[in-house]
Structure I
Amino acid sequence: MALAHLPRDREKHLLVREMFDRIAPRYDTMNRLLTAGLDQRWRREALAAAAVGSGDCLLDLACGTGDLAQLAAELGARVVGLDFASVMLAHARRRGVAAELVRGDAASLPLRSASVTVVTSGFALRNFVSLPVVFAELARVLEPGGRVALIDVDRPRAAWLRAAHSLYFDRVVPLVGGLLSDRDAYRYLPDSTSYLPPREVLLRLLRQAGFEHVERRSLLLGSAQILTGVRSQ
């Protein structure tokens, strides 16, 4: 299906779920190819920023095929990986990801309040229908003092960097994605950055949801970002 517009609300929810089920077979390969392997480095940086280690109970939100969940498990955390795309979860199970894998919705997490010590998410914020609702759910399931580390794409602010980034992200990514995976999905992925609020708004939304010490780390000259915070006591 050609995407003439970016979907909203229920339409977005259904389209994104179907899209990720569709691209699951080549999702990991495309991530490595399109980021030259930097996506795994960024995942490790997010885990380090949240000081993940043994003794942590970690929720990996929108876990996909389990890259971030597996890295967290290797650090000694007990991991729950949650995603609403069943084919993504099936691939994670086939890979033998060391996590409890659960199908669920980020807007209504099937976890008890204050039941985890860390929440992570890799490249999923722009796919949620309502960030305030999702952030409130993260605050609910985190224990007081629990940490959050959220990775997503971004666009550089400097004009020349923004132009170079756009050439790659808006032109090359859909072209390569169309050749090797799914044309519509890899056209949506660059366009979906428009769902992300400005950086300052993202940080404010986290604070309003009940997080403190909220910070943002820029990656690769502003083409990606990690948001971190601590659940208020």
Structure II
Amino acid sequence: MLSTLLSDPNLGLHFVMRWLHLFFGVIWIGLLYYFNFVQGAFMAETDAGAKSQVTQKLVPRALWWFRYGALYTFLTGVVMLMIRGHLDAKSGGGAAVFTSYYWINILSGGLLATLMFLNVWGIIWRKQKIVIANAVAVAGGGAPNPAAATAAAAAGLASRTNVLFSIPMLFFMLGSNHLGFAVTETSNVSLYWTLFILIVAAIQGNAMYGKMGPLTTIKGVVTCGFILTGLFVLLNAVTI
């Protein structure tokens, strides 16, 4: 194994990227679950003073690790896909390899992860900056920002959507190497991607413009995550 890594720079880089991808991914998803499963419940039950201290001092630190964990998870994942795509296309017959079961699964997980990454930087962080600035201003004797409550709700919905996406995302990431089904002549890959993208787009649209609904509770978001995973698995089985 070591000799292979040393003698093949492409494969060696892929291994390093996978290692770093997992490292940064643990930071990112671990904090995602912390925010939703632990901190959210605490903030709902604690007093205003403690909530202000958490928002001013703990949340900015946690969000720094959270958003940069997301960034480097995304970047290492992109590099991994580029390397694997180059090697597979070179050895397996060109662009046709991207209709293989491995690539269908990894790109399904990758699409979900990309939306999660964009939600972190495009919604959660932007909205949380408003919430944090408001807490600092109020603690210093300033007037509260009326937009803070709306920003907190928007960040919360995007965060719950990321928890929802994370469950099928992890399934497909693992499934890329551990589910060995084959694409056959009867497979309808185009139908799979059409339906998959429509479902994901509807959920992402709700994350941007909709309401919490069943994502309000931890039980609800986790249950919905497993139901969504089951729906995708069924779609995968029927079309592929």
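Among the shown structures I, II, from which was the value 45, 40, 33 of Cα extents along the principal axes in Å calculated? Present the calculation step by step, with values, prior to reporting the outcome.
On the way: I: 45, 40, 33; II: 66, 42, 23.
Value 45, 40, 33 for Cα extents along the principal axes in Å corresponds to I out of I, II.
Looking just at mean count of other Cβ atoms within 10 Å over residues 159-166, which of the labels I, II belongs to the structure with the highest value? Numbers along the way, then the final one.
Details: I: 13.0; II: 24.6.
Evaluating mean count of other Cβ atoms within 10 Å over residues 159-166 on every structure, the highest lands on II.
Out of I, II, which has the highest value for distance in nm of label points 7 Å out along Cα→Cβ at positions 47 and 63? Intermediate values should be presented prior to the final figure.
On the way: I: 1.3; II: 2.5.
Structure II comes out on top.
If Rg and Dmax of the Cα atoms in Å, for residues 31-78 alone computes to 10.9, 34, which of I, II did it come from? Please list the in-between numbers first.
Numbers: I: 10.9, 34; II: 13.0, 43.
Considering all the candidates, the number was obtained from I.
Structures I, II were shown, and distance in nm of label points 7 Å out along Cα→Cβ at positions 207 and 223 at 3.1 was computed from I. If helix-only ellipticity at 222 nm (-39500 (n - 2.57) for each DSSP H run of 4 or more, over all residues; to 500) is calculated from each of I, II, which structure is the one that comes out at -13000? Corresponding structure: I.
Throughout, read-outs are computed from the coordinates displayed, never taken from laboratory work. Everything numeric here is computed off the predicted structure, so don't read it as measured data. Cβ atoms are built from the backbone, for glycine too; each structure is taken alone.
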